[in-house]
Structure 1
């Protein structure tokens, strides 16, 4: 099932604290419209075998709209973008998964 929704793409930059550990510094969010769909069985199986927890795919009509953000927010829930795929028509597919622990 496909549906058209507004998504948030979130870019996070990090800095080192006094102990040399990376901590979140700045979070930048952009809102775009995307087509959201479920993963097919083969994609879900491949991601699950790799230890990921796949959730879905978002399609952007223009690949230039994607600026290497690490996080996607769909319907108020944040996910990790684990793979991208450029389509022949100039679009891009963003494959996302559930976060584990404190990833986000």
Structure 2
């Protein structure tokens, strides 16, 4: 499976998906915010891009598909909602809970 095929497969398979980097503050922020929903089921899935040998390809594919060449890149129900600050803004506005509910991961 090519990196592009894998990215598309991952996005389809996981209602909430975070493409992250282990050392990135903004990636940690996004995951910390998602962790405030402990009843999320299934729990969000994380791909730590910096631990993969195809990191550059994955960045290229995500950039081409979403216009975001930075991490994190958070997908909810197959749609990129942005990075750490975007997830933070969704949380602060109360919209994140609705998106997660619409994705079927919150009761």
Structure 3
């Protein structure tokens, strides 16, 4: 292979590698944005559910100390929050809602 052809092939391969790296970075950024949106939606739903628990307790006249309020707002597990909300609707005390924690 002549030096001129070899130089052209090497330049072509270099450009292909550069394009592949650029596309890889773009795809990584896209995936990062998608993941960020998913996490944001998940956190938003958890916050809404926690506020629903607090609202149910307030409407029912059940006092919620700051430490319990912080615990409810910090919870991110949707199943736990759903269980707490169901209990908050019928419970007589905060301890009944939060698995004995108050």
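Every read-out reported here was derived from the displayed coordinates using simple, explicitly stated rules and does not represent laboratory data. Because the structure is predicted, anything quoted here is derived from the model rather than measured. Cβ atoms are built from the backbone, for glycine too; each structure is taken alone.
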Checklist entry - Out of 1, 2, 3, which one gives 23 for relative contact order in percent (Cα under 8 Å, 6 or more apart) as computed from the coordinates? => result 3
Next on the checklist: Given -28000 as the derived value for helix-only ellipticity at 222 nm (-39500 (n - 2.57) for each DSSP H run of 4 or more, over all residues; to 500), which of the supplied structures 1, 2, 3 does it correspond to?
Outcome noted: 3
Next on the checklist: Between 1, 2, 3, which one scores greatest on distance in nm of label points 7 Å out along Cα→Cβ at positions 20 and 44?
Outcome noted: 1
Next on the checklist: Given 12.9, 39 as the derived value for Rg and Dmax of the Cα atoms in Å, which of the supplied structures 1, 2, 3 does it correspond to?
Outcome noted: 2
